[in-house]
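Below you'll find the structures, each written out as structure tokens.
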Structure 1
């Protein structure tokens, strides 16, 4: 039971802990009170929110019609899912037609060269946009981590380098993604030339690099703080044993600074997700941000409902990403609060 409770704590599924304790035979009344606080109160608050939303939505008239209520938004979810299945069916039929044409050519002429498939170029669906945004944000976050962690270790180990780099950090950390985006777009257009066999599209690179530039600072700062706050006795042990820098980093510095590093990574991923949506919307790069902007420009009677679906999707995905990073943070914090 203790292992299960520990697992629920790490994964953020603390709602189920009272149920586990009741099953284990602990005070049922006390655990039901905890369950009420953890699950009952939030559920009631959310139901009140839905009621107020439903009551007030029809009272507000916009250029796209009245604000859709919860039921209308849920119907839009169903239509977006149906659209995804329809598009996938069109894709299957597209490749089947190619196979049929090739089979006919092969029957008429056995020496026909091997088939070359044409790629399906249908309009991306809502679910495709979600996966595009997730792929982009993780790419930018991965690049930011590769830059921030080594640089943070160097800053934490050397007060001189930290003093030299700190002004640049303080200058660039508050810069909005809307300011970085034009610069990144121009640089990518000038330095990266796409061809048929290019690994990445320019739109993907533009969004990923913008995410990187805006999200690396929390990891960099937390890593530097974590390294600089390592117990001096551990550092002295490394000096007594005459460990080289590589061994010191591997055996002493990284294990001690990991709680801080993962705290920074958690903040960086949250920042990166917010930055990405703004970048996609402004640059019209594929993803959820572009979906929101396209629906706003579309101006149909269903556009506002689809925009609200996107808002909830962005929030839920951000919540899930934060929970995942929080779990990693708890695992590598060794019981310490950072």
Structure 2
């Protein structure tokens, strides 16, 4: 269905190291078990970059899911692993061992990851929110950089909006692709970020929760569908960063100052954890359908999305909308 768009597309492909995505779109890697192979494989098959959320799950499970995704698509499969995870390097090496195409990382900064990437010929894509960190990542060998702003769901590295933080980062990044992320909900905004702001592509996550292929519980998707603008709030996280989520009863109880802490930790997943609740446990509750007691991370503009669609239809809409207004961006041009 998308081949007709590939043939006549005005949108440039997204080239990261030796990989080329026909559609310049990365699907955000949502943990825990929100972005699995069930979502990443069809995204990759549609010409984007499919991403498995690799944080907070056992290494054997991650390896199996990467292999499953790779078996179901000839497209690009990446994994997103937060540096904040205690077993970050084990997850990285497990992903490389089974042939993941690239690794996306954020929520902290690792210098060592770039050497690992070079040693194993695996591109490293860094998520940043400031020019200084972006420039350092480029210098150390990042294959691409994702600029993630306050409109994003989940953990946030800034309180500033995308259209404010992107230009100064675009000004200093000249050697690798720069991708815009945070609050993008349609192809018109995709074209805006590429035309006006010089993005080489976009990353979107929340839109893909509302896909048929995303294998979270139906009540999780209904929470997205029912969310109004005022229902999407900032909250605290044991990771030590603010997070954007839907205002479920769990979030409301925490805001009232009620004790929502876990009496014991079965996961011990974070390098540093303030233990005011178990994020792994609360994310899994929501993912499996208990949205009353669970944590439902969400982008700021989720309230704008009102239907569940197949991944292929999401791509068709983004490509069609973007193509209708796209002129020509001013982003990175890879060497031929």
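Using distance in nm of label points 7 Å out along Cα→Cβ at positions 210 and 290 as the calculated read-out, with 2.7 as its value, let me know the right label among 1, 2. Of the options listed, only 2 reproduces it. Looking across 1, 2, the calculation of Rg and Dmax of the Cα atoms in Å that yields 26.0, 82 traces back to 1. Comparing percent of Cα pairs over 20 Å apart, for residues 106-161 alone across structures 1, 2, the highest figure comes from 1. Out of 1, 2, which one gives -25500 for helix-only ellipticity at 222 nm (-39500 (n - 2.57) for each DSSP H run of 4 or more, over all residues; to 500) as computed from the coordinates? Attributed to the structure labelled 1. Each of structures 1, 2 was scored by mean count of other Cβ atoms within 10 Å over residues 42-49; the highest score is held by 2.
Only the coordinates and a few stated rules stand behind these numbers; no lab work does. Predicted model only: the values in this text are computed from it and were never measured. Cβ atoms are built from the backbone, for glycine too; each structure is taken alone.
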